[in-house]
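Take a look at the structures below.
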Structure P
Amino acid sequence: MNKQILPSFLVLSLGALAEAQPAAPAKRLIAETDVAKFVWSADPQVSPDGKTVAFVRVDGNEKKDDYETSIWIAATDAKTKPRRFTAGPRDQAPRFSPDGSLLAFVRVAEKDGKRQPPQLFLIPMSGGEPKAITDLPRGAGAATFSPDGKTIIFTSTTTDEDLKLAKNPPKEPAKESDVKVITRAVYRSNGGGYNDPTRKAQIWAVTLSDGSVTEPRRLTSDEFGAGAPLYSKDGATLYYRSLHVKEPYYEDSHSQIWSVPASGGESKLAFDFDGGMGDYDFSPDGKRLAFTGTKNMKPTRSYDQSDLFMSDVTAGAIGTPKNLTAAYDFEIGGGVGGDQAPPRGGSNGGIIWSADGSSIILKVGEQGRANLKRVDARTGAVTALTTGDQDVMQYGASADAKTLVTLISNTVVLGDLNTVDAATGKATRLTSFNDDLFNQLDLTPAEDVWYTSFDGKKIHTLVQKPPHFDPSKKYPLILNIHGGPHSAYGHTFFHEMQWMAAKGYLVLYPNPRGSTTYGQDFANIIQHHYPGDDATDLLLGVDDMVKKGWADPGRLAVTGGSGGGVLTNWIVTHDQRFKAAASQRSIADWSGFWYTADFVLFQPTWFKAAPWQDPKDFAARSAITFVGNVKTPLMLIEGEDDLRTPPSDGGEQMFRALKYMKVDTVMVRFPGETHELSRSGKLSHRVERLRHIVGWFDKYLMGVAKPEYEVK
């Protein structure tokens, strides 16, 4: 083979040039505190002409230990940089007028150091100061424009009495009783506190006329409340979601759509669906309604995979729905879970009709990935619009559905907005807010591994290896279990997994049976057997890492939150292989959970009966029954305001029992935090939570001294 010989002077010149180039700065490991530096994008709304996208930018404010939101805009052709459009710091829910000249959004103002109810504002896209168009005592929700752009509707829980008091406030406000008289089985909600069944959301409207805005007027007076308002295509009728059942927990899922004249008046039942409904929208010609949902099946199942349904619309009445995707065994409208969904960001995407009504674009969860799919509106055939190891978290579209904007994440990308051509699927990146930070970080993508469980089922897991992974070494391993239990890990950015790996751990995060995005049967198979075989799936994943030579069998740890906390408790009461465990926001006693959670299990979904009717089943599936077997040092992490998995039914029971048994244990409690601690809790609490989990594992797997966990 002939070799090309370079002249000596050129060799010298190239050598000198190489020496003159500054060395690329060494990348650093990701830190637990980097979460406070992240910038999130959310709620992309594409202008009707497809040229502009308005979205919410979320920034962490470390001084206030909170998140701030503002509205930004960007050109969908990516020829100009995104720019801030509103001042914030609590602006959300941008919505374009039909002609694209105006943008409505929700703002939470502050007065005398106190946050006020959210109100609707309007700003011209040509620029200028935003103008408040509502000032209701109980605030206003996101805007929906009428097809002609002359009316804006929204929801509010403001009552006539609220308006009277606002106009004529008493000199000395009457003292209201703080005593709660509770008559419903569901009476509080995680993150929302106690429900007020006497105060229902209704649809309100303002009219835009010659640059002025009318006073808000209420359009509905539905005693069961009104939500998710949607105009008919001719603008003559308003449709909304409401369920006219006083105590719906006594029956299977049920959904209703009601209609009312756009000017207000008497409401009428337009649609009654035997199942749960998600997003819904009319076809461009108004003759069909598409919606995501799950039809009730008999016997009742623990998990019902969502599908896309279609109904004909005749004279305002919505006909019997047809399941378009019955033959497609993946999660319509579904996705994957992580810890970096935009906090305070809002919106998802919903149903997008093509301009000619021939197809529908929406998100689908499929084997640990979330991508956009196109569904034929006649045949139900599903084709891919976006592909890849990624998570399409949110999306929006232009009026003709030819220009899409998606929020896309993967295991090394937090989440960027991308324009997607609806015809070709080609993506063009629009935002890069995190580039400066992420270019400094030594990140590695998670890897897919499939292994076979005890009964031949194939189990999918993601594995996050430490940076500069050496296959000749054996690493300490953290088994990290997702919640739900009907949820799924996937190809999305996960700060927790990246940081654990940066601390030197091999992180295994599987999707055992019961997980979504792998089909109806795979998810529902754990009904009346949770926890159980899913724990076996998880332990076999650990065995697989040991067999591969990646994991050190003498240095294994396990953690998980919510349903993952349930399984963590279960595993340490049935298996002794782990050197340490951290159970987060867990349940140990199913009977107690049945009585105290913020939702009810009155249907035979997780259990066949109530605790007193089948006490053996509740006890047989409760970790606290087997707590005497625990030898694993256990950390319990609890949000003190968690109403989904009340601490009294999980961590508190395990802690007291293990203290009695003199097993190493510690309980870490986070004041003011709900079940959402790991995803949208205070920035400082999210950091401290990670430090405690890894600190506990460092103590028992790495031999690091941790005096804070010694008995004082």
Structure Q
Amino acid sequence: MKKFALFLVLFISITAVSQNVIASFEKYPVFKECANTQIDSLAYCFNFTIKQFVFENFKIPEIVENENYKGNAEVFFEISKEGDFKVLYVDAVYNEIKEETKRVFSLLPRITPATYNGEATYVQFTLPFLIPLVQTEYEDVVEKKTLTREDMVDEYDEIQKLPYTNEEYKSNLNIPLSSQNYSRFDAAINRVGTNNHTSQKPFIYSDVNRYYDFEIENQKILKKKISWLGRKWWNEHMFTYKGKDFWFTVDPGVDLQLGKDIDADIDTYNNTRLLYAQGGIGKKFSFFTVFYESQGRFADYFNRYAESIKPSGGNPAIIPGQGIAKGFKTDSYDYPVATGYLSYTPSKHFNFQIGQGKNFIGEGHRSLFLSDNASPHFYFKINTTIWKFKYTNIWMSLKDVRSEVLNENKSYKNKYMASHYLSYNVTKRLNIGFFESVIWDSAGDGVNVSYLNPIIFYQAIQFSSGSRSGNALIGLSAKYKITDQINVYGQFIIDEFSSSDIFGGEGSWRNKTGYQVGLKYYDAFGLKNLYLQAEYNRVRPYTYSHNTIVLNYGHNNQSMAHPYGASFSELLLIGHYHKGRVFGDVKFIVAKRGFEFNTSENPAFYGASIYGTEDDRAYETGNEVAQGNTTDFLFTELKLGYLINPATNLKVYGSVIYRDFNPKVNTETVFRNQTTWVNLGIRTDLFNWQNDF
């Protein structure tokens, strides 16, 4: 069953018949999209909504397409006193068209029935339509003419508010980058035979909606609420508006948490209020913006890490994954954050985005290429999709906020990062990717325009400009779909390409490499919606660092790739499960990590921190993963929750974190500690919290 290349084609007219003429009906049947429509516009809204539904769900039968049929079909249907749709008969040349029409009408939801003299009544309709289909638009029925002075007087009053029909799911907006949300559709986009690309995140709704229909999936869990408050709390955006050629939604949100670090005897909390808006202008422009105002106090290990990466200038901390924090009261933090972007899609081959936010490249929970670990930053992105290829360019503006690199005017140091990622579907099962990235300084000649070229090899530019002109990194990735249920994936990175050091077997400090291998198991053990993932990451010392102090792979004192930086090995086991609105997540991490001693007796750089200076390295050769102050690390998290509103991703949850951190030598900053952190919360889930470090 396929659709014509012309897409879908609709409609001539829709006519209502029953034992009473249409003028006798007191009130038309009401779709939920028409709930706020004035009574004299209900017929118009009903007609448009049912036509739009058929347009979006009708699939042209293959035989009709093959024989290039063009003609008419007609369906005679009834809406019962209970608001249920029933097809009485279909007139069409092909039986396949009849069956497809019946299938589409079987998907229609129960609606508010028609009424006559205040009582519910059945009503019958005849809907003729053309084959192939074409989309109905409100503007199709508006006669175009030159406005007279009398028309202009009424022009403002004639602006129409149209029913909002979940335009975001068909838009070119990003799906908020949340692991729990993405686990719901990951299986659908990773089936054998799909020609999509799943490493470049965040995904766009219109790309994913081809494989996972958000509207249909959300309808399965909608609550039957009639009141305005009930619908807004359980099912819908708070405020929606749709005009002739634009739409937008506005929602308030929260991230409220109450908890306790039992071992450190700290009462923890987070108090975030947020407001976000999204929308589309025409078919090519989309926008999204969100502002967070937050105060919080967290578990002891979290607070200590936040303060260890504090910026120069007196502010006490940087909240991991969020931003710079001010002091609040005596023991808490105040950290406002704002993100947003514009998205422009001139054709099916291109998408351009500019904004403040995060990106992620990879199939795993972690990425050794580019992750959402660090604070939001300015970026410009181009996605180009053609044939079996998808090519992603991202240019980013980052900051180094340490005191030793401040500018002369004491402002934070700017640096820039450019990344290319080429994804190629070799077969219906195998995908391979090539990644390259470079970070360069804003000093001297300013922006190196060579790095702005969207099609170039950065290693060659760095070589021609000198090793201290930029920090280039290359990588390879692969994914193989063994079955619809089982995928394997991996990444391999090289930070400094020196074949003699990489393959010499002497543990050279220049052997700056890392790799990732992972497996995903969907509907595991036959249990629908159970998603399991196993992943192993290993990165050698000195990876992501550089001999020029500012050219590390970091932003706001956080890694742009793996949160541990370098010199570690890590095994993750992750599980996601959901049934309806209920969900559960579990995470288990065991790792061996290396740290510097940072003492007067041993100030050497062992290659763990990406902010270390390679000129202070401990060894030339014999370097091993997790060298220096070797630390055994264990992290487990169990989370159970309930999805309150699928439109806004509002969730209530409870979680328990157990963390054990056991270094070989206790120092002032690296010492043995255990954490049991219990938390209860309600949050609008628009991003991943970074707490598993």
Structure R
Amino acid sequence: MTTKTLIAIATTAALFTSCAGKKEETKPTGPLAIDIANMDTTVRPQDDFYQYANGTWLKNNPVPSTDSRWGSFSQLMEDNLKKLKGILEETAKKENANGSNAQKIGDYFFTYMDSVKKNAEGVKPLAPYLKQVDDLKSNSELVNVITNLQLKGVRVVWGLYVSSDPKSSNVNIAQANQGGLGLPDKEYYTRTDEESKKLQADYIDHLSKMFQLLGDAKDIADKNAKVVYDFDIKLAKASMTNVELRDIEKQYNKYNLAELDKKYPNINFTNYLKGLGLPAAKEVIIGQPDFFKQVDAMIKTTSLDDWKQYIRWNIINSYADQLSDEVSKQNFAFYNTTLSGQKEMKPRWKRAITEVDNVLGEALGQLFVEKYFPEDSKKKVNAMVDNLIAAYRERINGLDWMSAETKVMAQKKLNTIIKKLGFPDKWRDYSKLNVAKNSHLENYINAYTYELNRNFDKLSKPVDKMEWFMSPPTVNAYYNPTTNEITFPAGIMQPPFFFADADDAVNYAAIGAVIGHELTHGFDDQGSQFDEQGNMKNWWTKDDQTKFQAKTKMVVEQYNSYVAIDSLHVNGELTLGENIADLGGVSIAYAAFLKTEQAKKGEKLDGFTPQQRFFLSWAQIWRTNYTDAALKKQVNTNPHSPSMFRGNGPLTNLPEFYEAFGVKEGDKMFVPAEKRAKIW
């Protein structure tokens, strides 16, 4: 999912008649009503439902200068940040025992906020890491230095982590993947249009300015910037695109160490893993073999000086947000302003809380849920999850394109999904993490090392299927195919995604559709390749698989047709999984909603039938404004479609939507029945 307050308003008869015809008496619903004031009733719902539901809000809520996009998710994130600020201020007033979570949260926040010390130090804290690079005498020493820096949080060339083996989901295994690029994706280096050329030139200019901040004279910095850009291009040519990375079978390349050392002798994985502290690793899954082949060759053939400049850049780039204002502002200028159109940095306190949540998320989250996530909310959402799963069960049984044999396996997978709601049953232990008031960079590195060691420690243990990969205050949710789990942090189970006292139409279209979205990820083009135990294993008959692929092709073609901005089309292949999940999410949520008393009674509220309220709630969840740069970046790199297409796209496939709003042939939202995608 990647990643609103509803206001009370009097019933408007004109709005009602524009949707459904005859005027009737309606009941006002108080502060949790659909936000009619944000609608644009000059637009017919049958022509552009997203604009109809959100047009006035979109007009009145431009993107703030401190953001690159602004919508329902953004507003909830802001609300949660304010709640977390209150928690931090409350915690700071207390006498916190040394070594306690409260002390660590407070001291981490303090060092982030201490701009005076950061600005006085400049780039001096980088000295010991830069010295390792300066001391390099030959290319044969490169991997040792790369290893040492990776252990300290420097993102150099590739990444390695421990996680469950996709084909043996109860076993943890080391996995290595491509990285090392300063631009978001390989295609940023290969495009030749004028806009892309300017962006490439801006990146080279940014590289030069960062080298100047490291102390290089401008002429030397310019030279080094070109060296790094050329280095990037070599890596980019060997990298997979974002679309190619969605082919999970191509990412699964398991080798033992003897095979790896023969395949990549200059990397020498045996020594590399020992250097990381993983001598027990006997096998590694290599995500992109061609990328590692290129890196292995470059270790031998690329000049040592070029490697030094590339690694120096990676050091300052990796730590930019932890350094002086001069460094962090230059980093912001390129990555946030140039790439995403964000004009101003967020206030320091917001950035500080975001980082505290990143490194001490469960410690901070424990305080968050105690104050803002009542047990009653968890129970209500849990009941909705059960209702969604029951609706999914019925939908699978009713599929006319799937054989009984495959349905049995699909039901088996659905019935074994692990549900995680709100917060972990067992909180993470931060006792081995050292945080003090001395240095923010030191705290950051300590936190990174703690997390790395925690991850590497998994290698000798069975997979912990109850581990959480998001902190409780996070405004998001996820499905993990190797554990067959859906997870909904407390952060997203707040208004407007979930109201404890709202009518069912509002909640089922919001948090209910999120639940359905994550459930559907277990059955999208990627998730459907994993069985109920989380193993990448085919459980489909050949004929059913062919039919499924034909249906997913319809979704690809549908979203390929959408133009996001100028002549830039949505990438239907890149966004396929999320688009399937959106379609499944709203379909299943609607099916579950129909079982509620509200849907059965059919009483109108604020001028709308329960069914209409459901679809209005769905569309209002997706309201979002983007800067032009952010929208272009999203289309080029993000597996989620832009919000206007998330709001409208699934609805054009649903006969229930057509019925609710009287969509007919000739309307812009109308799609002929034979071209409508229906999967789950």
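FYI, it's all coordinate maths here, none of it is from the lab. Fair warning: this is a prediction, and the values are worked out from it, not measured in the lab.
Comparing mean projected area of the Cα convex hull in nm² across P, Q, R, which is largest? Looking at the calculated values, the largest one is P. A value of 18.9 was derived for mean projected area of the Cα convex hull in nm², for residues 47-206 alone; which structure in P, Q, R was it taken from? Checking each candidate, the match is R.
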